[in-house]
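*Asks:* These notes open a run of structures that come right after.
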Structure P
Amino acid sequence: MILVTGATGNVGRHVVGELLGSDVRIRALSRDPASARLPADVEVAPTDEMPLDGVTSLFLNPAVFWHGLGDVLDRAKSAGVRRVVMLSSSAALDTDPSNQIAAHHLGVEHAIEDSGLEWTFVRPGEFSSNARAWAEAIRAGEPVRGPFPAARTTPIHERDIAAVAARALTADDLVGARPVLTGPEVLTHPEMVRIIGEAVRRPARFEEITPEEARKEMLAQPYMRDGLVDTLLRLRARAVDAPVEVSPEVERITGRPPRTFAEWAADHADDFR
């Protein structure tokens, strides 16, 4: 059996979908199992209970464990779990000690390595789904506001992340690997906003604001805090001039090219209408 944490999230739901085509039983964790809306043949359990009986492989989303893993790995070993596939981040490559995103993901990675379990750390860059934060503005016909419009990124479709994770859960060739995943193209946020506008057949535009304005707006969001906001702004500033590479790993692992941002925008166009 494979246990999927964060099974109703952007990536976890697609991990479940990828696994449905394989000959494995699936247990999906959700904070609210009654509203999970997962296929009938998927066992759904509460996140806070995290039943591990019969589980051999675990898809671990560290966002579910932002305040620490606790005894999860010890419980997993005792229950007979062999493998952990972690949704990490390409931020783990950053050597800047002030990068809170890197520190969090590296801390979880190191704990898994030290546990003695088999592991794979899937390290995607910016999720295409982050663009959903722009939905309210685009639906209202207002500009998407942000700093550093020249900053470049390689947005990746959550379905491509899930496909790699599912392969790592069901095959042995990625054990001990840390694949860095990107989409197939380098884009700026203004270009991404334009592509969303094309998908919904209504013009969408980007408006530059200062980092100070952006910081104030970001801190007004309930899930943000000072250190994380400062990290995100530093990363955006660095992305203006830093070299940006497209990774071949999605195609190497799955056998097909990663989906473009235009494909993601078409898949999610209703979010912006």
Structure Q
Amino acid sequence: MKLSRLTAAVGALAVGAVLALTGAGTAHATENSAGPAYVALGDSYSSGVGAGSYDSSSGGCKRSTKAYPALWAASHSPSSFNFTACSGAKTADVLNSQLGPLNSGTGLVSVSIGGNDAGFADVMTTCVLPGESACLNKIASARAFAQSTLPGRLDQVYNAISAKSPSAHVVVLGYPRFYKLNGSCLLGLSENERAAINGAADLLNSITAKRAADHGFTFADVTSRFTGHEICSGSAWLNSVTWPIDDSYHPNAAGQSGGYLPAFSAAA
């Protein structure tokens, strides 16, 4: 059951602080015998925040052995695997800190990015506190940013990937809807708030998919794979407000293996 507003409010400021983490952590690389050279870029949805089993060498980037890039690499034996996705990353962090392993020999790239640019942390921090109007206003601001500014930032990232690895197959992954509407949650956010958050995720995905297609990349939509496993579903693949607090509103291990991994595998 969804945590009450009172419980959520206790951790709200902490949620905002930790969800906005950025970092330039070092790449984790492995050399194997077959498959394309694979580089995994992006934010916390790619690094595996929320799934546990974090690589201690990744520091604040919180790269998980249960994240879809690590799971795919373990089962497909790429000729090399560089995992530079990082918790809290924005488009600028990808450009400045994550592209080092890309080169002309890179055959496969995955990336999820844009949620932090659009204010993911601020939206969820605001919405777990009492006050529907404040939540809806924050979502409206995020939507406006996503429509006006985010496309140009995504173009910068996608152009940089293409420039460094012109022959790579690039898979851009989207974000799930957070909530099952009229689900098992009796407390917490209102249905209006949950619906607005889901709508914002849909908008972010549609914008990202369009920019990916225009660059010749493949967009992997995870929405259908998470259907029936949203928060309030009774079988959630997403954490609600939880501890550690920065795992909140991220896929758990089941979400990575059952949601993101098959979406990426199908697109790759």
Structure R
Amino acid sequence: MRTRGGYADTDWGQVHYRVNGDSGPWIGLFHESPLSCRVYEDVLPLLGRHARAVAFDTPGYGASDPPPGPGFEIPDYGRVLAQAAAGIGMERPVLGGVHSGASLALAAAAHLPAAGLVLSGVPLFDPDERAAFLANWTPDAPVDGAGAQFGWAVARYLRSWGPDLPPTMLHLAVVEMMRVADRYAWGYQAAFRYDPSGALAAADVPVLLLDAESDLLAPKDAIAMELARDARLVVLPGLPGQPHLRAPEDYAAALLAFAREAAGPEGGS
């Protein structure tokens, strides 16, 4: 089935989304900062064979309208994304996300009752790590008339995602970052200020931790397993990170199996 695009009205303007599938359980996906729902481009058709899968652009990223300013917090983003999900008819979805998207999934679940959570790289930082990310991770992009910002973004992703980064992934990351260069830090900073441990501990639904073996945040999986009431861990071996981009078939298969189990007979068919 063809992936379709749309917009949902919210208190912050319009939230853009992409959807595939017209039956089965609802699945809502949130991307890492500062990218867009395009990171799920290969995953959505795989999920759409047996589910109604929706990937959202975080407010301020992709084609979604930005928040009113830079000072909003992850619970604010979660409320607006839940508003968008409800506006397109999502009921008892399995909510999933990668890195800051995992925090968004937890925050959205507070406003949109979920059947389950699929989290990849929950940012369970200690105070020192949080302070370091806040101070160092989001320098201003060096925007100038010679295009220095593009080389800067290429170097940044080669450092953070690895020198073996496939050219198509590098292009996607750089393009999505550059389209929001003036506000790329907004969602990042909100994510670094937010501690998802309370929301994870309070979650009363099954949780799948679906991670790449060598992801930057894979060491946090053990903490997440201790915090969550009903959690299981699936590790995709041999991946340095970005499981949804590097292994979309394996990522989608694990997510879909969990979603169909979590949604149960009430999830639709």
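Quick note: the coordinates plus some simple rules give every number you see, no bench work behind them. Owing to the predicted nature of the structure, the values given are computational and were not obtained by experimental measurement. Cβ atoms are built from the backbone, for glycine too; each structure is taken alone.
*Asks:* Quick one: distance in nm of label points 7 Å out along Cα→Cβ at positions 176 and 256 came out at 2.1 when computed from one of P, Q, R, so which one is it?
*Replies:* Structure of origin is R.
*Asks:* Cα extents along the principal axes in Å computed as 52, 36, 30: which structure among P, Q, R?
*Replies:* Q
*Asks:* Quick one: Rg and Dmax of the Cα atoms in Å, for residues 56-151 alone came out at 16.8, 51 when computed from one of P, Q, R, so which one is it?
*Replies:* Q
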